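Pasting the structures here.
Readers should treat all values here as calculations from the given coordinates under stated rules, not as data from a laboratory. Keep in mind it's a predicted model, so treat the numbers as computed, not measured. Cβ atoms are built from the backbone, for glycine too; each structure is taken alone.
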Structure 1
Amino acid sequence: MLEIKNLHAKIADSGVEIINGLNLTVRAGEVAAIMGPNGSGKSTLSYILAGRSDYEVTSGDILYNGQSILEMDPAERATAGVFLAFQYPMEIPGVATMEFLKTAINSQRKARGENPLSIPDLMRTVKSAAGELDIDFAMLKRPLNVGFSGGEKKRAEILQMKLLEPNLCVLDETDSGLDIDALKIVSNGVNSLRSPDRAIIVITHYQRLLEYIVPDSVHVLYRGRIVKSGDKSLAQHLENNGYAEIIGEAA
């Protein structure tokens, strides 16, 4: 589903290269974890996949279902089924969460050639999904993320993901700031989306999240490239031994 081929990318304003010859393949149905020390390029990779304009790809390619997405803007990528859950979701005053969900869902349906959901159908769909994530429906009447706790923000993003049903889900340190109860709820929401037709990329510092979202593959990112890949046991090895050994091998 996703193939990243010898990708090089820099910060557009400063010209500093962050991604340096990155290769990665994630198959449909796979949950791939990307781990690495601070500053290794993990969040940058997620932003590049989503199409943020403050990063510039200088060489290489990103293939999604066999087609390059480099010329697609963020909205086109989202319409094609790429979803990014942010480490720090933005607050958007003045935009009710429910109104945001309605617009997003019906925009996706329109792009797929489907009719928009009626208000009753939309309410039933959102209430059902919100209940699975322990979200008080009253919260959805508030402005998007405004005054939400860290756990509420993350659950709201997983709710968006459940409702939009993307094919490629990229979770950028979604465990950041979550207590154990919120972590379990968010993880259960992610696990419910596992599907033979969907790929999920989980970006995290710690093995803790991967106890709840068990990956099929684990990849270590260091200085903008993948330096080690393995199965879920690699995450436990990193938890026990840190990154020094693997970084030393890559040096």
Structure 2
Amino acid sequence: MTDRSIITKLEKEQAQLENIILQAEKKLSHAPEGSVLVKRYKKGVQYYYRSDPKDRNGIYMPKSDQKRAIDLIQKSYDMKVLTAAKEQWKVLDSFLRKYNPNAVMNVFKNESVLRQIQLNPYELPDKQFVKVWQAAEYEQKPFQENMPVHYTVKKERVRSKSEVIIANSLFHAKLPYKYECPLMLGNQVIHPDFVILRMRDRKEIYWEHLGMMDDTEYRNHALQRIRMYEANGIFPGDRLILTFETYRMPLNAVYVEDVISHYFG
């Protein structure tokens, strides 16, 4: 399974290390020569300048020379940071050049079709994984009589115009999803508005659109539902997407696309 999030995080970490290296090198290019020995003296501190690393004692630095002493302390720190950052950058660089998240999956993909149909693979390629995930049957929550009828571009019936917007946006973003697929939370079954398969880590992400936040009873029920998710380890901003709507603040496609880009981009 390709988990791009691992690679992305490590590449981001490597970029941060590069920035630290550049900053440390810039500081060190302007640092004073020599080093400083710091000693505790009575209730204070004394500084001793060393031009030779072999000099264990150094030359006492008066208070008038305190700024140079502090600059030399910073210099010592910058040198240690530079060394550590370069070492970690090399470790990440070596790992990223050698790491192949598809190595196990590619064994199956490289088999002939005749062999593939006889195998029980450890990991399915993305297309086959999506196909199996979407093919799993489930029982949707029934529609009550006289409810408004709304259809998506996939010709599936949903409960509101806002859900049409979300479903169509997911479809156009080519994200596999299920509408009102049952989910067991504790000992209770609920039907999230949408269950979306996030392919980079193959995790199911739940999307609840809370479209009647003007209504007090609906709002209280929505808060109870959110707490039920949280009690079962599913938190907003992680595997739970929450969008809200009031009469004066309706949902729109641009906002939905921004949400999708944030969570799945």
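So Cα Rg over 2.2 N^0.38 Å, computed for just one structure, reads 1.61; which one of 1, 2 is that? Please list the in-between numbers first.
Values: 1: 1.01; 2: 1.61.
Label of the source structure: 2.
Can you tell which of 1, 2 yields 25.3, 82 when Rg and Dmax of the Cα atoms in Å, for residues 68-203 alone is derived from it? That value comes from structure 2.
Looking at relative contact order in percent (Cα under 8 Å, 6 or more apart) for structures 1, 2, the greatest value goes to 1.
A value of -10500 was derived for helix-only ellipticity at 222 nm (-39500 (n - 2.57) for each DSSP H run of 4 or more, over all residues; to 500); which structure in 1, 2 was it taken from? Don't skip to the end; give the middle numbers.
Numbers: 1: -10500; 2: -15000.
So the calculation was done on 1.
Quick check on the output: 41 is percent of Cα pairs over 16 Å apart, for residues 188-227 alone, derived from one of 1, 2. Which one produced it? Comparing all candidates, it corresponds to 1.
Can you spot which of 1, 2 the value 14.8 was calculated from, given it is mean count of other Cβ atoms within 10 Å over residues 44-51?
Working: 1: 21.5; 2: 14.8.
Going label by label, the one that fits is 2.
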